[in-house]
Each structure stands twice: as C-alpha cells, then as structure tokens.
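Quick heads-up: structures coming right below.
Any read-out appearing in this document is the output of simple, stated calculations on the displayed coordinates, not a laboratory observation. Predicted, not measured: the structure shown is a model, and the values here were computed from it. Cβ atoms are built from the backbone, for glycine too; each structure is taken alone.
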Structure 1
Amino acid sequence: MENKVIEFLPVEEFKVLKVIKVVGNEWNKFSGYLPYIRKFDSINYDSKIGDETDEKILTILRNSFPNSNLWINEEILFKGQLDNLLKSIEGGSRKLITIQFAPLISFNEAPGLAGQTFHAYPFGFDLRLQMGEDKEKMDLINDYFICNVPYKKIDEIIKTIKPI
C-alpha cells in the first residue's frame, strides 16, 4: 500500500461542513442529507458547537421533520476532504430545498423601523435523498422554509453560509 500525501488548504479556505440528516414522517418515509458550509472563523464561530444560525436551520427542518439531526460537523482543513465527505452522503436523487433567511424584527422594535428597507435571502440547498426518483413521494416533501435571524446581523450571517 502506498503512502498518500495530505495537503493543508490555504488558511482562507478553511471551512466547516455541516450535514443535517433529514428524516421523513410516518406518512412519507424517506431520509436524506442536507449539507452546507459555514465559514471557518475561530474568533466568531465555534466549529464544534455551532451557533444560533446552525440551531435555527436545524429547528426549522425539525418543525416539518422532527426526527432530523446534525449528522456531520467537520472542519475542512485538507485538500480533497470535502469531496470525500460529500461522496459518503450521495444517494439516489436530489430535491432542491429553499431556506429563506428573513430579518427577525420584534413587535416592540417595529414602530421605530417603519419605512426602512430590509432584505430576505433565499438559498437553494440540495437535499440528497436516499431513494430513487419517486416523483410522487418527492412532491410530498416540504421544500420551502423560512429561517428568521436578527435583522441587525442578517447581512453578516448570510455571508457565512454556503449551500453545496
């Protein structure tokens, strides 16, 4: 067996792979994986614990699919590491899932913000399903979610998430 050279990525390319295992309900059994990348930032982001945004993404998915959970939480530091991990979750088909990140504004703050403009950011995620191309079953899978994040932080938060 031959030794394999493992190379570090440049520091600015370090990232964290998050993969949520999405598990369907009793009436529409399926399973799949929803991967996304978070920007590696040891000062503002704890890669092992995650943050409020990771928790909100998992929570909105659990609202529709209660048995879903964080499956992979891996720092990507080496060349080829991301590709190898993504190969391990490939299944039979994919379904596009939209998660729209929308500004969270409290009722008490709303009067003082009247007239201001805010943006929502829809992101398309590939749900890698562990089943064949069953159109009827796939059509029953909820494919649109809204993730409310603090309006003061939304523009910065969306820069740290990348669907893959």
Structure 2
Amino acid sequence: MRIAKLAGGLALAVLLHFVGTRLLPSFPQRVDVFLVVVVLSALDGNTFSAVLFGLLAGLVQDTLAGGNFGLFGFADTAVAYAMARLSQRLVIQRATGVFAVVSFASLLQQVMLAALAFLLLPNPPLPDPLAMLEQAAAKALACGVLGMVAYGLTGRFRVAVEARRRGRMGRLRLG
C-alpha cells in the first residue's frame, strides 16, 4: 500500500509539473512539486524509504528538466534523508509545521544545488546573489504553501475514508 501511495504521489507530481510547465514555462523555477512530494513522504520518519524515494523523484525531475543529470537526484536524496531524520525528532501534526519543514527543505535543496553546481560543473552560471536570494525565498514560500495545502487535503481525505469505513462496519454488525 505504501508503494502505491508513493507511486501515486510521484505520478501526481509529474502531472503537475507537465501542466504547470505548459501553462507557465518558468513554473519549475518557481515551484518544485517533486520536492514537496519527497518531503511529505519523508515525514513518516523511515529514512531508508525516504532516501530511495528521494533518489527516484530526483532522477525523474532530472529527466524532465533536461539539465545536468544527477544534481536533483543527489540533492533530493540528501533532503529526504534530512527531513526523515528531522521528523524522527519532531512531532509534526499541524499544517503550519508542514509549511515550515517544506520551506526549510526547499531552501536546503537550493543551497545544495548551488554548491553541487559550483563544485561539479566546469563553468557554473553565477547569478546575481540578491536575485538568487529573492528567487530562493519565493520558491521556498510557494513550496511551503503547496506542502501545507497537500498535507491538509490528504488529512481530510484520511478522515473521510476512516468515517466511511466505520459506517460500513457499523452497518455490517447490525445486519
């Protein structure tokens, strides 16, 4: 069941990426839907599955981005591990906590991508630091809001499914 949820989340991220890119070509620079799915999956605290899913989601993102292959794979793997370890130490039950964690993960990923590009690429592009900081803050805010909304919607869905299951079980006992 867990694998089906992760595959569904990754498929939804791919779909949102395609639709967002189609509507707004600069969508991947503004929102990272793959990172949101990776962080939400890492919130259960299982570091091994978080690392594997982070690697898979990052490599899918590298494939779709068409850029330097492996940067997102490496960065998403490290971020997934860090968020799984963080969720083992913290109790995150509110949507505002998810907002903070996803925003932090977005900033961490962007710092790692910049460091990897600087260390591994022969001639890395060096943007204006102030513009890069502004873009990183805007992307962290957008990812945090998307993560908070997704967490809230999945929580409501879980409650509705559980209520329906209880209702069905009650009817079965009466009959």
Structure 3
Amino acid sequence: MVSTSVGIHIHSFLGLAGFLLLWILLFVCAHTLVMLLRDDPLIAWAIGPLGVTTLFVCEPSTFYILFDALFPAAVSGSVLYVGLFTSLPSPIGIPRHPLIEIAVIVVGVLLTSTKDIVVAMRDLRYPLWGEARILRSIQFLRASWTTIHFTPFGLSYLRDHFGFNPTDISQAF
C-alpha cells in the first residue's frame, strides 16, 4: 500500500492568480483557434461571459466536433502539467507523485472541458441541421447575455430564410 503525504503549499498568491489567468486564457485561445480553422460561411459571432462563439451555416463534421472538444482539453492538461509539475518555478508546491499528478490534471481538464465534452456528445447523438441549429444557438446565446454580431452574409441569411432582422431576434428570444 502506497502512503503519500499530501501537502499543498502556495508560494505566491500573485503567481497563482497569474497562472490561473494564463491557464484559462490559453484554453480560450485554443477554442478560438479551432473556430478559426473552420472554413464554412460565417453567419455571426458572439462575445459573452463564456468566451467567443461562432455560428456557421453548415453542420460541422464529426472530426470537427471531436477536435473542438479534445484539442482545448489537451491544451488545458498540457498547461497544467508544464505549470505545476515541471522544473519551472511553480506558484503551488504539490508533491511529485504520479497519482497526484494524474488527479490534478484530470480534475483541471474536467473543470475546463466538461461543457465541451457534453456539447460534443449532444451534437454527435442528437444533431440538428440547418435553421434549427442556428435558431437553437441564437437562443442559447441570447440566454447567456452575449452580444451577437451578424456578418453581412448572416444578415441576408436571416432575411431570406427567416424573414426577420437582428432586432426581431432580440424581441423573439
């Protein structure tokens, strides 16, 4: 039976705050990079408390859905490992034991990526196509206090397919 003393020491509160900020920033940048790699007609993009979201016309491929969930999770785990368990100065003193390292990284990845994994599983299990996907996304975005910015293509798409403009969307949802 393995016995390990778990003593976590915070060396610097400012360093810890900076590390947490860097961790979340790199996670959001990974999501943004995945969104930028998609080459479909863009309807709108939204900025809100949960980050940047994009709305596209076409249904994403299975590869893109999985990549959008797994790449940011891998970035999150890598940042945690490099920031906490390598020879770089760490703001937190965590004992070097493989089980502790795995537990810290798994908990960190679950904190950042649970929503992404649930959304990916929903999109794979119950995919929505076309206008239904766009309307569901707009409804979720409006409910989370985001600011939606429509592209010129998106404005013409709204007029042609739904017969309304962005002002009508804010009143409908």
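In terms of Rg/Rh (Cα atoms, Kirkwood Rh), the structure with the greatest value among 1, 2, 3 is 3. Tell me which of 1, 2, 3 gives 0.40 when you compute FRET efficiency 1/(1 + (r/R0)^6) of positions 102 and 126 (r between Cβ atoms, R0 = 30 Å, to 0.05). The structure behind it is 3. Work out the source of -5000 here, i.e. which of 1, 2, 3 gives that when helix-only ellipticity at 222 nm (-39500 (n - 2.57) for each DSSP H run of 4 or more, over all residues; to 500) is computed. Corresponding structure: 1.
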